[in-house]
Structure I
Amino acid sequence: MIPPMLKFVSLLAGLLLAMTSLAGDRVLIVADEFPAMEFLAKELKTQEGIESDLVAQDRMPEDLDTYRALIVYIHGTLKPGPEKAFIAYTRGGGRLVALHHSISSGKRKNADWFPFLGIDLLPGDVDQGGYKWTEPATITCVNLAPDHFITTHKVDYPSRIDYTPSDSGTGERAHPGFVLPESEVYLNHTLTEPRTLLLGLKYTDPATGKVWMQDRAGWLKSAGQGLIVYFQPGHSLLDFQQPAYTRIVINAVVYRP
């Protein structure tokens, strides 16, 4: 017969373990535009049973380590305090999922953000490698990692897209992909460190007819003890209403290396 006190201690330990597990299964979404992230939070709950806390960057909890992943969707100024918190969380073993305008010209003034991401946005003409953004834009994303969990798990690609990778040196072939109308394109993200490429970007400039194909629409890389996953799509709610894309973002949260 188990003594009552031992039963109580065992019950308390189980309760604390359950509470810890529950806290560790939540996702923190930090945003300054909310409709798209409200939709993403709903899909995380519906598809994987994962609860989210959606906050502005000046409402972040002090302790980020209880979250299994941190999703950043900040269009405007990234403040120094949250910038440092995101970096510390990731390097300490956290999962950072950075979306769309997490890499944009407005973040150039942040001292540590681009070096942390291993990214640069060069000045100058776009045809010479300078960074450029355009909206509205119809963009196509293709799967560059057909054996990777993030790009394949429960992902139903609606199209086959002819695409020539910009980084691998392989020739044109059809890749699984999806199209995002009324979105925004970022050209010439310069990668300054190695990473795993996940998604490629294809964009036709309507003014010139030039077709851009760049392996920059999605990638992942380590940072200290943690992991960064970046996806370039996400201009508005419309992008997240493409089921393949939202599932890929969800996969970045649940992925276990």
Structure II
Amino acid sequence: MDKEIIFLPITDSTNEEAKRLAQKDAKEGTVVTADVQTAGKGRKGRSWHTGEKTTLAMSFLLRPYENVGLLPDQASMITLVAAVSVAKAIEKMMKKTGVKEVPEILIKWPNDIVINGKKACGILTEMQLKGCDIDYVVVGIGVNVNQNGFPEDIEDIATSMRMETGFSFDRDELLDGIMNEFGHFYPLFCSKKDLSLLKDTYEELLINKNREVKVLDPKGEYQGIALGIDHEGQLLVKLADGNIRPIYAGEVSVRGLYGYV
């Protein structure tokens, strides 16, 4: 995938800027990155704080229907492809930098990147339809790179690459690494239009696997053991009665992570 990188000193949200460019017929592979976001977005409408020159804030544009015929109900799997790409890029960059012992870099389903048990990255994928088909998909990624600390309300659950290693990292190099990894994994996904070729790699990084999880469902929360994912990226949870329930979307807490005890 060809890349065209657009850098902005400040923007409201790299996702919003990428969507504006998409509406002006920007090509697949357009990447937007910014030093500062004034209205960075997380999941479920939450805000994502972008520290000046410490966070990698990036969004890139895909046109998966136009190029590979992807259907709207398959687009959510792109988020998991991005998560694998980010985790692999962070690991490779840490090794390259010379960290003696690379910390544990895992994925909390579906798309949080967790370093030593704390969140270091969030991913937000947004889709725009044209009729019944996908017009474009924007993948937004925010990585805590060089922060030395976080506000009191999130200091127990958030971390950065620098805090976990003592090293500073080049954000531009990390962006390039993420896009290179995505350029490897995305064609595997597109070839099958599912995660069958990435399932093993994803599960090797899945912090949920074989651990007790709590699922927050509108009909009532319940607990079980996460077994892994299926080819569509759903989290498979084994309930107390032995039944296995696939989780397509929603909040899933992992015992021992982010304060869930």
Structure III
Amino acid sequence: MRSDFEYAQAAIKHRGLKGKANEEIFRTFLSEYLPGSLGISTGELIDANGNVSKELDVIIYDREKTPILYRNAITQIIPVECVYAVIEVKSRLTTYELEKTYQNMKMVRNLEKTAYVEPSGPIIVKDELYGSKWNIWPINYYLFAYNSIKLKTLAKYMNQKHQSEKLPEHSRIDTVCVLNKGVICNQDLHGTINALPDPKSKLYVCETADNSLLLFYTLISHYFNQTRLPIFLFTNYIDRIEIEDSLIL
């Protein structure tokens, strides 16, 4: 991946095209190494209330159960209920780029997951994430960069952001990976590191330049191997689809 990134930086002069190439390199990696039940795409998310996200670099969704509302060669529109995670991709991560990621993250997590059948009966299975139990998988939000400023500077900014805005655990950037530097993740009370925070965890900077991608992959795979989608109510989206009246003879 590092070689592909360096080649793209040298061969492509247009800044926008470089960014697209970097995103595609990362999506290709995920497609090769994540479970086949997961779909990897770029595109937009929509909820049953008609709210739509901006275009996202990487969307990880349930490949087997997701109806695609729109698709072309490179992008899709996906119902938010079917999405497990979003990953932003940066060529170089600074505090300015980190702030933009926080704003994008808030827009995504403001989308509501309502079009599904809530569990009932004597045995109810829920997902335990962020120190809470969920009827449907909340969207995880990750950040991947090929290069960055110092990791400790980024982690300090993240801590200040969480405290100043009183962001709960499920409303944060969960983990940051910088390819040639390391990973900013979460450490619990027992010293175990995780991709997702909980109420008692703290940010942990792991400076492991040679193994940062492997560590990031290991941390997020722990959760991707647990994902599940309850019964999705596609009919809840019908009111958002405009159909011209027609007369059938």
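Below are the figures for this structure:
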read-out	value
Structure with the greatest value (metric mean count of other Cβ atoms within 10 Å over residues 55-62, set I, II, III)	II
Highest-scoring label, criterion being FRET efficiency 1/(1 + (r/R0)^6) of positions 71 and 191 (r between Cβ atoms, R0 = 25 Å, to 0.05), among I, II, III	II
Which of I, II, III yields 3.0 [distance in nm of label points 7 Å out along Cα→Cβ at positions 95 and 231, calculated]	II
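Bear in mind that the values in this text are calculations on the coordinates, not laboratory data. Everything quoted here is computed from the prediction, not taken from an experiment. Cβ atoms are built from the backbone, for glycine too; each structure is taken alone.
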